[in-house]
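Dropping the structures in below, format is structure tokens.
Coordinate-derived values only; no laboratory data. These figures come from a predicted structure and were not determined experimentally. Cβ atoms are built from the backbone, for glycine too; each structure is taken alone.
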Structure 1
Amino acid sequence: MIELARDTELEDGPAIRNQQVRSRIADWYVQQQGLKLTRYRTLTALSKGQTPGPESSIIKIVAAPKMQDMGAFAMELMGPAGIMKEEVPHAAGFQAQWIGGAGFRIAGGTDEILRNIVAERVLGLPADVRVDKDVPFNKLGKN
């Protein structure tokens, strides 16, 4: 993203000098550092023979939207060239990031399910009311 911002000219000069562009890049950098440290927590738990907690849910909640946001922003920054992956070296990766982010937000549990996990296991909020919690699937009524 930094390389793209350096190479992209806006009306007021290089994109890397634009405060809004710099702010977005800084936000993504901070998110990436948080993701890295959260992955370390998971690895630490595994190395101690423990079962990791909800860290993986937290990682996915942050990483998938970040991935989509970065891809969309990069394509927007490139203008019409952002959709021409053969013509622009950066475009193909950012296009894949934007498109793949949508699938990543669904695979392995949707954002909503993962937020419930974090709410219940990290924040200690009460679980959703489920009247069928202790009923086997084959005993559920047909409604």
Structure 2
Amino acid sequence: MKLPLHAAAGCLALLAISTFWVSTVTSELFGDNATIASVKQMVLWGMLILVPAMATVGATGASLGKGWRLPQVVRKQKRMKIIAANGLLILLPSAVFLATRAGTGTFDGVFYVVQGVELIAGATNITLLSRSLKDGLSLRKRRQSRAKA
């Protein structure tokens, strides 16, 4: 049960962060201030999905990887620490800050600096989650081949 939950939560987290990132870039490039403010509010509300998904990924991953010393597991564990720190220390506070600023129509230099930092942190988490997905698929193939043997 843990494995399907871990996979589903990981895919949901990756999809959410990717959606936030693409929506942000699209609204910044092609939208007006009202569109940007709307996207910032949606990203903030989306945290209600992302945060539990990430907590589930971390908890199930720690449980599934306990005692394993395979390189893929070690890499996934290291990445998860970075992903979690990035999310809690940069992405979540940035989402709150940007939604608040956009909600008041304050699109100044500070807004765009934080927006840039958020985009870099989001791209980093997308990359790290994608690499963990790849390693997870490799572990799945390993389990399947061992089960057949």
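So mean count of other Cβ atoms within 10 Å over residues 34-41, computed for just one structure, reads 18.6; which one of 1, 2 is that?
2
Taking helix-only ellipticity at 222 nm (-39500 (n - 2.57) for each DSSP H run of 4 or more, over all residues; to 500) from the coordinates of each of 1, 2, which one would give -31000?
Going label by label, the one that fits is 2.
Out of 1, 2, choose the structure whose coordinates give relative contact order in percent (Cα under 8 Å, 6 or more apart) equal to 18 when calculated.
Source structure: 1.
From 1, 2, which structure was P(r) over Cα pairs in 5 Å bins from 0, in percent = 2, 10, 18, 21, 15, 11, 9, 6, 4, 2, 1, 0, 0 calculated on?
Clearly, the read-out refers to 2.
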